[in-house]
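Take a look at the structures listed below.
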Structure I
């Protein structure tokens, strides 16, 4: 029987888990050399929800949502190990985040699809906003 994916929501993480999450962030290019684990601790704590996806106890993916807790939420930082892509881990993360946000009464759920990932997200119920364009403050990093 193939290993089963387990999803868990966290608000804190020990050093070992933080290291695994940082590995995922680095693989995506989202972790700068000067970033510290304390930053990740704050990021996890400040998220509306932060999900981890594990197989046999090994972190294979993550995703989080930020929200005002009332009306709007953004899904971000969805990442799956390259070796686990195509296994359903990413879809499971998105479905769990959507379920949690809807259960919390959030009516507007958005995200920014990067690196031609829009087809992945459209299969999971997201659509392009025709009259919107993602923007970033000059000097900010992606």
Structure II
């Protein structure tokens, strides 16, 4: 499993929004300037995140984006599943149609890895990431 720029940039943009004061709205232009991600790419990333309820967009001269939920209710896995798709390291972990499944010597390893990935990403919220980011500035960084 490799996290693409879609996943990395989505996390960066959402973390930026998490660090704003509650209720603040940010335009794609503002987010792009702060993160170095192009406005066009942000707009593409935000479409599925809006549909999933992770982001909320408002139109108009004072419009922009805000989180669709509190940072504590948005998990890393939720965002990665929306923008990256399945998180399993190999398809056969969740696809039971693999013909080699019964005799696969390494299936247990892949299943263990998948469970570890999901446990980590399911239990890491954007509130956790925001706290970790804040701790970076005082030198006590820890997730």
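Bear in mind these aren't lab numbers, they're just calculated from the coordinates by the rules spelled out. Just so you know, these numbers come straight off a predicted model, no measurement behind them. Cβ atoms are built from the backbone, for glycine too; each structure is taken alone.
If distance in nm of label points 7 Å out along Cα→Cβ at positions 28 and 116 computes to 3.8, which of I, II did it come from?
Checking each candidate, the match is II.
Determine which structure produced the value 1.04 for Cα Rg over 2.2 N^0.38 Å, calculated from the coordinates; the candidates are I, II.
On the way: I: 1.04; II: 1.21.
Matching structure: I.
Looking just at Cα Rg over 2.2 N^0.38 Å, for residues 4-67 alone, which of the labels I, II belongs to the structure with the highest value?
Working: I: 1.06; II: 0.99.
Answer by largest value of Cα Rg over 2.2 N^0.38 Å, for residues 4-67 alone: I.
For structures I, II, calculate distance in nm of label points 7 Å out along Cα→Cβ at positions 60 and 132 and state which one comes out highest. Walk me through the numbers before you get to the answer.
Values: I: 3.1; II: 3.7.
Structure II gives the largest value of distance in nm of label points 7 Å out along Cα→Cβ at positions 60 and 132 among I, II.
Have a look at I, II and say which one yields 26 for relative contact order in percent (Cα under 8 Å, 6 or more apart), as calculated.
Only one of I, II returns 26 for relative contact order in percent (Cα under 8 Å, 6 or more apart), namely II.
Out of I, II, choose the structure whose coordinates give helix-only ellipticity at 222 nm (-39500 (n - 2.57) for each DSSP H run of 4 or more, over all residues; to 500) equal to -9500 when calculated. Each step should come with its number before you reach the end.
Details: I: -9500; II: -16000.
This figure was derived from I.
Just checking, which of I, II has the largest value of mean count of other Cβ atoms within 10 Å over residues 12-19?
Details: I: 12.1; II: 19.9.
Greatest value across I, II: structure II.
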